Structure 1
Amino acid sequence: MKVVTAEQMREIDRVTIGQRGVPGAQLMERAGQAVTDDICERFEPDSAAVVAGKGNNAGDGFVVARLLTQRNVRVSVFLLANPEELHGDAKTMYEALPEQLQQVRIEDVSRLREALKDFDLIVDAILGTGVQGPVHGLFGEAIEAINASRLPVLSVDIPSGLPTGGGPVEGPVVRAAHTVTMGLPKLGMLVHPGVEYTGTVTVAGLDFPEDLLNSPDISIHLLTEGMIREYLPPRPTDGHKGTFGSLLIVGGSQGMTGAIVLASRAAMRSGVGLVYCAMAEALQPQVAARLAEELTIPIPSRDGQSLDLLSLATIAQHAVRMKAVALGPGIGRAEGTERMVRKLVEELQVPMVIDADALNALGGHLDVLYARQAPTILTPHPGEMSRLTSLTVRQVQADRIGTARQLATDFKVIVVLKGAQTIVADPDGTIYINPTGNTGLAKGGSGDVLTGLTAGLLAQGCLPLRSALCGVFLHGLAADLAADTIPPRAMIATDVIEHLPKAFQTIAKA
């Protein structure tokens, strides 16, 4: 599903109304109908307070007020602007309000604060996508009064005060329990901190022309279950373990063998036929003791405890027989290891997922990526992205989309910037936002699970971008399913692996 900025949605509106001949009042009526249907299905209120500003967002709210009244819901409209300030379609919808519907002009927010106590639900129709900067004055005070009421709030199109294009929240913003957004979801609703204000989201298509909603000029997408079902590699009924590919996971070091174990277990859950784990030879017994289905390969090195340049030839000998390589889980930061990682990335032309300390080894040496002809997926968390780009973590987090896109386009790699609402950037500049996952993933080992899952899909012949997209979505979905019985606070990486089968099952039924 495409994701738009305010400017892109305004252009869709402009073309729909100005060139395609759809009246603005008709779109407003459809929007109000979609919101009303959602309210009645989701909240079943006996009473609703519609708090309205003066623009098109208010016009949508007036339609909602009229339609709710027709469904025998007690409704009052609280108007934050003088009715004479209304114009266009919003004025038309205001004038169509039934006479028996109570209208209250709010000039002092204390009156609104007191009145809200008499309602089951608040409909936020104050400000739409055109807001810029913090909201001040009566509108800002009204937002604070709505939040203080502790009533469930449904926001029309976007919570009032929320920056549509993302970025920091600088003033009061409505905290909605649910948002019905029009046409397409807005970027600011799907990334932090905006995602904290939107609640659950319904997208009302309103019958905008499909070619406008799917314009190639809109380069940001929201992942959905339907997309992931389409992207997963097929499972032919006559397949065997060779059919489903072989994966080599290279990693492990003294004290960090658990990472390669987690990655390999997740890879096996991905559906890949064979998983081989390569680690320094002294570590092989302890890794093998924790694995059953996976195969282990002891790799020679100078100290036997960590991989180094002496390991390179043996790893390469095994890797060329594989469909994909996962490089990095628990591999450590010994100087010899980092040199080996860079040579392996530069010389080994096999599809590769690079994670953890293998990413740190590339910091300051990203030029080795130019030598790669095979698909490459980088999976940094913000700290690793900071080391890759020489930006601070704060700078990375302030522009997650821009940072991921820049790295992907500059080095022709797929970038998975992990974190809340993980970002996947394609080398062509296209961005995907992942909606799944919870704070249970904020634990050591979660990244190793993602690496194994993604690399396992890649080894099955899943296209590289699709491997990354399916990996992040299923990883987050497994955590969400685990959260049904395990509080995120208590969740560990193994819980996520154990819920991967249910995640695949959920996608199959989507």
Structure 2
Amino acid sequence: MAASSAPTIDLSKALVMQPPALADWLVIAPVALCIIMGALLLVMRKRTEWQPGLAVAGLVVLVLLDAGLLWHVLSGGPVTMTMGRWLPPFGISFTADVFGAFLALVGGIAALACGIYGVIDVDTSGRRYGFYPFLFLMMAGVSGSFLTGDIFNLYVWFEVLLIASFGLLILGSERGQIDGATKYAFLNLVATTLFLIATAYLYGIFGTLNMADIALKARAAPDTAPLMTLATLYLLAFGMKAAAFPVNFWLPASYHTPRVVASALFAGVLTKVGVSALTRTLVMLLPAERAELSSVIAVVAVLTMILGALGALAQTDMRRLLGYVVISSIGVMLAGVALSGSAGLAGTVFYIGHSIIVMTALYIASGMAARAGGGFSLAALGGLYREHPAFSALSFVLFLSVAGLPPFSGLWAKVVLVKASLDAGAGWLAAAILLTGFLMTIAMGRVWLLAYWRPAGQGVPGLKPARDLPLMTAYLPLVMLAGISVVVGLFPDEILKLAQLAAQQLLDPSAYIQSVFPAGGAG
């Protein structure tokens, strides 16, 4: 019998031939867990009494997986897993560096706090109509956005989290929710369209969507390549998703309309996905263009942070006020992106982590204040300090932290950013950060004086009697998040080192690229 004359095919040129190490599966484990848990909870939608316990247990596992991934990245460098065994850039890669793993962990902690608070904030009807499945689907999109190594799949994960956020936004079907969802959906549709146009443009320029491959090719691109147009499109698209000036008006028009737990999740996590995408795209993929746009980004940052703080001063509704606080914090993060060098970028990474924790906690605190005092209006609140001193003390910690006052987590990120601004000769940017902190101190002090310190009955028409707050489901998430802010404020060294390492990897993505292309060659 004649031997086969078929040529031998070397599959190693196209496929990953070795199975990944067990620890490397941590790269996709957070996304896989969220999708599985979301599907399981959807199947159990009629057993509403089982959903909270199962969801909280799943969120605890998510935090543990994210913590394991961060430890794995810190100990061994960036980790890559490519889907379908196809070698990158043809296979779709998930790549975790310190920046992505750190944000995934902090986002998971915020989601856990919201899952616990959702036990009292979401009624049986809300559970039946999908609160917990939507929560896990949104976290699948958030985790995928932080960990993906493919820019088109960044778009896909954005769509996943947006679909889930639409469901959370209208849960309850009240008129205000529908109105807020309409504005939220329209502006995000515009931003998503710009993102998709920019990504198509990017593919036309480089012929690849793999981030490591783009980082290599962008540095070697000829001067005639229209990269500045590309960078500007991404700045506009991600700036709109992050609620940066002048495309931020959708946030205060929508974030006060859903249930408090959904607002907390949005404020803590969603806008930070936009900032992280902007940071990775401009700093890691298009560094020369980011340098050219630095003045524009700095002006946008200043206007965003100051106008957000002024907006907070003008509000009488606590949740609307917090929406402007979110906007102001986005401006502080963009200040670090505008600065050259690792110091400013490290301040941005630190501040993103701080803001995820503190903004989530502040929205939860607003919900507890409304439960105790009968509403969100500062004119209808008062006497909270006398009725609930422990809750008031936790709120006071969060007010000081978001204002950037010692000894809490908000202080150190602003110290790093102010110092980096002064070192870069941008004293006006440092002054804007300090002015924002001053205005935010006044805004949060006003909330404290009117809602907490002012005795009930003094100019407080229609005040409802204070009610007891459930110990575990109300206080536990607040204690957990406020405790993180206190611990980080008192012992910031480890987080500062982590933020500096994340900044260095973004500015010098050689380790990231080596993780994707271990042989040293891109497709």
Structure 3
Amino acid sequence: MSKLQVFISSVQKELENERLAVLSLISTDSFLQAHCEPVLYEFEPASPRKAFEECLSLLNKCDICLTIIWKEYGHAVDGISITRHEYRLAKSKALPVLVFIKGDGSIHRESGTADFIKEIAKAGLKYKRFGNLLELLKEVRASLLKVLKERFSIEPTSDENKIAEQTIKATSDFELQALKRLRWEDLDHSTARRMIASAEQKKVQDLSKDDLLGSLLARGLVWNDSDTAKNYATAAGIVLLARDPSAVFPHCRILADAYSGIEPDGDPADHTDIREPMPLAIEKALAFIDRNTRHPIRVVGLNRVRLDEYPPEALREALVNAVAHRDYEDGSRKIMLEVFSDRVVVSSPGLPPVPLTLQKLRAGKYRPCSRNPILAQCLSFFHRIEERGSGFRRMHDRMIDHGLEQPHLATDTGYFQVIFLGPGDDLKRLRVPAGQIGKTVPPSVEEQLNKRQRKMAALLVKGEELTSQKCERRFAVTRDTANRDFARLIELGVAEKKGAGRATRYVLYRVK
């Protein structure tokens, strides 16, 4: 089933932040994203009639009309505002029409707007009022869920609902700001093309300038000023795609220091102030760690392998999380990266948003939520990191697989910290990455196996084929126990099943 097209109708300039908020909700909520696609008319032509015709043409292809009203009536064609024309067309087509009105009845509105609201009420359509973006997001999601269930028999799971509720509650207003500080022509288009190509699974060279702009508008990274027909970066667009985000937001940068000892001092051995589009800033921060940590050589067979003191994948995950989930409304502090002789510390401004706590994160028992969902989603396209709340688990696994302790999570004076403890003087602890030493079972997987399952895995690594009957004899277990053991090995990607019936056997899983 193709996605349902949700047309977002409003006076553009007056309700730009609200339009961006709704676009962000539909584009980043896991359930809504799977079933809906937001449609906004963002290119304002010189003629109101041409805008009217183009808007109605777009709406004709949509399945749901979502109308937001505040004070202004907007451009009129034949004495009726374009937004009102859109409402009437949706009603004539019997589309579900969802109406959201900003403010209560005491607000002074233009006469045309007041008359429009009376028309909606007279039609018996129940509209929702909201006072701020948080209330709007809650009302929009609830209304869309109702329509999807009643009209299209689509319902979210309880987990999808819980995650959405937590994300809406935690969401910051920062990334939804519509600013006139940076035109889209001044963004880093090379970085933008890489991001959009990755998100839409296209080749960079296949994206035209219009394709690129359309995708940035659709993802809430750029907005169109209807008065001037010019396109500007939103706050999220500036963080991700400005050549120097700190020129607009001074706190949007990474301060990196490397010290020769285990404590900070006034004379770091290396220092850099990273001011680039945040996807590139993360890569530069990783390069800073690489040049300020050790890289012992390990002989594997006939090869000399250069090891990293810390697993780059775990460090990348921590830096992406710091950029995606920091508190951007705290304009006084930057992301801090500190490299010591015994550890690496990534500090992000802001404590975990409610309902997350340090205890829940340490235990791994939490539902994911983000105060900056647009940033989190777009960074995931660059770094291929899923937004499934499993980032800390991946950091844990990479560190364990590397021969090191799991990362420590902490808070310090309003910063959330991820601390990676190094090998100290014992560089022999470091393990060669599994891909460079042939067939192995990663330690992070091994720790999830019981003693018998570890022995079975060891036999598979040696090249043996196992059967239920062989394991019953060797380990003195029942057929059911052996089958449960094999099921666990398959679940963790250690074994794969071959054959059927009496010919069933299990071998080491090989990546296709």
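Annotations for the structure displayed:
- Given 15.5, 44 for Rg and Dmax of the Cα atoms in Å, for residues 281-408 alone, calculated: source structure among 1, 2, 3: 1
- Each of structures 1, 2, 3 was scored by distance in nm of label points 7 Å out along Cα→Cβ at positions 177 and 337; the highest score is held by 1.
- Parent structure of the calculated result 33, given that percent of Cα pairs over 36 Å apart, for residues 89-368 alone is the read-out and 1, 2, 3 the choices: 3
- Among candidates 1, 2, 3, the computation of Kirkwood radius over Cα pairs in Å that gave 23.3 used structure 2.
Throughout, read-outs are computed from the coordinates displayed, never taken from laboratory work. All of these numbers come straight from a predicted model, not from anything done at the bench. Cβ atoms are built from the backbone, for glycine too; each structure is taken alone.
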